Structure P
Amino acid sequence: MDKLKQAILDYIVQIQGCKATELMVAVAGVEGSADAVQAAEELVAEGSIMEIEYTVPNLPDRIKSFYLPKDSEILTIPEEFRKEMRWPA
C-alpha cells in the first residue's frame with residue numbers, strides 16, 4: 001500500500017490536481033491499484049492531499065471527487081458576484 005500511496009501522491013503533485021477517475025487510470029499499473037480509492041482516502045485523512053467532493057446539476061445524486069496537493073488554496077465565487085468580476089483578457 002505504501003508504494004501505491006506514494007504513486008498517488010507523486011501523480012497529484014506532478015499534475016497539480018486531478019479527478020478521481022483520472023487518478024485511478026494513472027495508477028492502474030501500480031501494485032495494489034485495486035485499493036487506489038482506499039489509499040487516496042487514507043492520504044486525505046493523513047492530510048497529505050486534499051479532496052473536493054461536488055455534484056453537477058445533471059447528476060445531483062452522484063458525488064464526484066477532485067484531488068489537490070496539500071496546502072492548495074480553494075476559492076469559490078458565488079454566481080451573483082461572478083457577473084461583476086472582470087477577468088484579464
Structure Q
Amino acid sequence: MQNNIFIWVSWGDIEVYLIDNSEKLANLYDTITHVMSEMLLDADIIAKVDAFIDKKQYSTTAYIKAIEYLLEQICVGSHESFEFGTGFGKLK
C-alpha cells in the first residue's frame with residue numbers, strides 16, 4: 001500500500017492520518033461512518049457503502065472509493081465536521 005494520508009479538517013482543527021496499511025484504512029472508515037451517522041446521514045447510504053466494501057472483499061481500493069463517495073454525499077464544506085480540505089493525499 002502506498003503512503004497515503006487523509007487530512008481531516010473539522011471544527012477548525014486539522015488532523016493528518018498516515019494510512020500505510022489496510023487496518024488503519026478500515027479504522028478511518030469506521031470513524032468516518034460513525035461521525036456521519038451521528039450527523040444523521042441517511043443510514044441507507046452507509047448500508048449501501050458497507051455492502052460495496054463487503055462485495056469487494058474489504059480491499060483497500062474499495063475503502064478509499066467508499067470514503068470518497070461518503071464525502072461526496074456529505075458535501076465537504078457544508079458542515080463543520082467535514083470542512084473544505086478534507087480528503088486523501090500522498091506523501092512525497
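Observations
- Test item: mean projected area of the Cα convex hull in nm² calculated as 7.8, pick one of P, Q: P
- Ranking P, Q by distance in nm of label points 7 Å out along Cα→Cβ at positions 21 and 77, the structure that comes out highest: Q
- Looking across P, Q, the calculation of helix-only ellipticity at 222 nm (-39500 (n - 2.57) for each DSSP H run of 4 or more, over all residues; to 500) that yields -11500 traces back to P.
- Here distance in nm of label points 7 Å out along Cα→Cβ at positions 5 and 45 was derived from just one of the structures P, Q, and that gives 2.7; the source is Q.
- For relative contact order in percent (Cα under 8 Å, 6 or more apart) computed as 30, the structure of P, Q it came from: P
- For distance in nm of label points 7 Å out along Cα→Cβ at positions 29 and 53 computed as 3.2, the structure of P, Q it came from: P
- Comparing distance in nm of label points 7 Å out along Cα→Cβ at positions 13 and 37 across structures P, Q, the highest figure comes from P.
The numbers here are math on the coordinates, done by the rules we state, and not lab data. This is a predicted model, so every value here is computed, not measured. Cβ atoms are built from the backbone, for glycine too; each structure is taken alone.
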